[in-house]
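Student: Next up, some structures in structure tokens.
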Structure I
Amino acid sequence: MSQRGYTLVEMLISIGLVALLLLVIIETSLSVAKSHERARDFLEVNSTAIGAFSRFSRDIRRATSVDVVNSTLGASQGKLVLNMKKDDGSNDVTTFYLAEERVKEEYNGTIVGDLTPGAMNVSNLTFRLFTVSSTTAMRIEMTVAPSASSTVPAVNFYSTYVLRGSYTQ
């Protein structure tokens, strides 16, 4: 009865095949992890823009006019001052501006806070005013990028809102 084992060549070939298979599995796992991280970063950029534009939309549509004197229009470090009327006839003032790579909001001179989270940098916030007959509209351009090192590039967002209060006066 003879005992038969594996030869050295057979062992080296099988170890090489297992190592190759493990290498393919590890590379695939790393690729999936990078794709997941990139998708998460894009989602955070989009979520940041959606949150800020939602707030812009609400307040711009409610506004009766734009304070052109105190606003900075057409500049990448823009500032928008909106005048609004309350139901009792008194005035409210809401201000949006870019500072420290965050979109900030003030309400009647009191800082409300940041509209964009700390994990995102806003490098451009431009407000453009359009007036046609009795209708006033505001176009907003905003550039958002993750603040941490990321493979996601800065993304530009645009939207236009009509001041509903501008044509009800």
Structure II
Amino acid sequence: MKIKGRVWKYGDDVNTDVIFAGKYTYTVKERADMAQYALEDLDPDFAKNVKPGDVIVAGKNWGCGSSREQAAICLKELELGAIIAKSFARIHYRNCLNEGLPILISAEAQDLVKNGDEIEIDFDLGVIKAGGREVKFPPYPKFVQGLVNDGGLIPHVKKSLGLA
């Protein structure tokens, strides 16, 4: 799987309340409606300007805070290409994979790019390319690759049970 898009660069400790504000948790029910509120308090222009395939590159502890699934859903609904971070909060990391949102850990990626740069990620080879430079990362294990390729945990389980 290859992803190519524009970089949206953010810092450390971006929590799920910033990714999808708590004030919408019980009022916005439809997945598609969640997208318009993504990163509203951190970057009010993000949801209006992000394009399918774009990539968030972040610092340490992306997705800390509550276990709010909407934080992963709103980014998936925007057709975000991937999230690269120095580290992820454990529950948010799993929520992203459960949604089929490609994510990866790379300590070097944040130093490789600036906001607005073009980036290319080859998940099969484990390579991130930007600005004529590249960094490597370990490719996904087969099971995780299946989750992402199938669009998330529920579609993956349905497929493996022959229900899809």
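Student: One of I, II was used to compute helix-only ellipticity at 222 nm (-39500 (n - 2.57) for each DSSP H run of 4 or more, over all residues; to 500), and the answer was -12500. Which one was it?
Tutor: On the way: I: -12500; II: -7000.
It traces back to I.
Student: Compare distance in nm of label points 7 Å out along Cα→Cβ at positions 84 and 156 across structures I, II and report the one with the greatest value. Display every interim value, and only then the final one.
Tutor: Working: I: 3.0; II: 2.2.
If we compare distance in nm of label points 7 Å out along Cα→Cβ at positions 84 and 156 over I, II, the biggest value is for I.
Student: Moving on to the next point. Looking at structures I, II, which one was FRET efficiency 1/(1 + (r/R0)^6) of positions 4 and 132 (r between Cβ atoms, R0 = 35 Å, to 0.05) calculated from, given that it came out as 0.00? Numbers along the way, then the final one.
Tutor: Numbers: I: 0.00; II: 1.00.
The value was obtained from structure I.
Student: Out of I, II, which has the highest value for distance in nm of label points 7 Å out along Cα→Cβ at positions 44 and 92? Write out the running numbers ahead of the final one.
Tutor: Working: I: 3.2; II: 2.2.
Top value of distance in nm of label points 7 Å out along Cα→Cβ at positions 44 and 92 goes to structure I.
Student: Here is a further query. Once mean count of other Cβ atoms within 10 Å over residues 20-27 is calculated for all of I, II, which comes out largest?
Tutor: Numbers: I: 10.0; II: 14.9.
Once mean count of other Cβ atoms within 10 Å over residues 20-27 is tallied for I, II, the winner is II.
Student: With mean projected area of the Cα convex hull in nm² derived from the coordinates and found to be 16.5, which of I, II does the value describe? Before the final figure, lay out the partial values.
Tutor: Working: I: 16.5; II: 9.0.
Answer by label: I.
Student: Going by distance in nm of label points 7 Å out along Cα→Cβ at positions 52 and 124, which of structures I, II comes out largest?
Tutor: Details: I: 1.2; II: 2.1.
That would be structure II.
Student: With relative contact order in percent (Cα under 8 Å, 6 or more apart) computed per structure, which member of I, II shows the largest figure? Provide the component values of the computation, followed by the final result.
Tutor: Numbers: I: 20; II: 24.
Largest value of relative contact order in percent (Cα under 8 Å, 6 or more apart): II.
Student: Mean count of other Cβ atoms within 10 Å over residues 28-35 was computed and gave 10.1; which structure, I, II, did it come from?
Tutor: Numbers: I: 10.1; II: 14.8.
Computing mean count of other Cβ atoms within 10 Å over residues 28-35 on every structure in I, II gives 10.1 only for I.
Student: Still on this structure, I have one more. Once distance in nm of label points 7 Å out along Cα→Cβ at positions 60 and 100 is calculated for every structure in I, II, which label goes with the largest value?
Tutor: Details: I: 2.6; II: 3.4.
By distance in nm of label points 7 Å out along Cα→Cβ at positions 60 and 100, the leading structure of I, II is II.
Student: Shifting gears a bit: Given a value of 4.5 for distance in nm of label points 7 Å out along Cα→Cβ at positions 12 and 148, calculated from one of I, II, which structure does it belong to? Write out the running numbers ahead of the final one.
Tutor: On the way: I: 4.5; II: 2.6.
Traced to structure I.
FYI, it's all coordinate maths here, none of it is from the lab. Every value quoted in this text rests on a predicted model; they were computed, and no experiment measured them. Cβ atoms are built from the backbone, for glycine too; each structure is taken alone.
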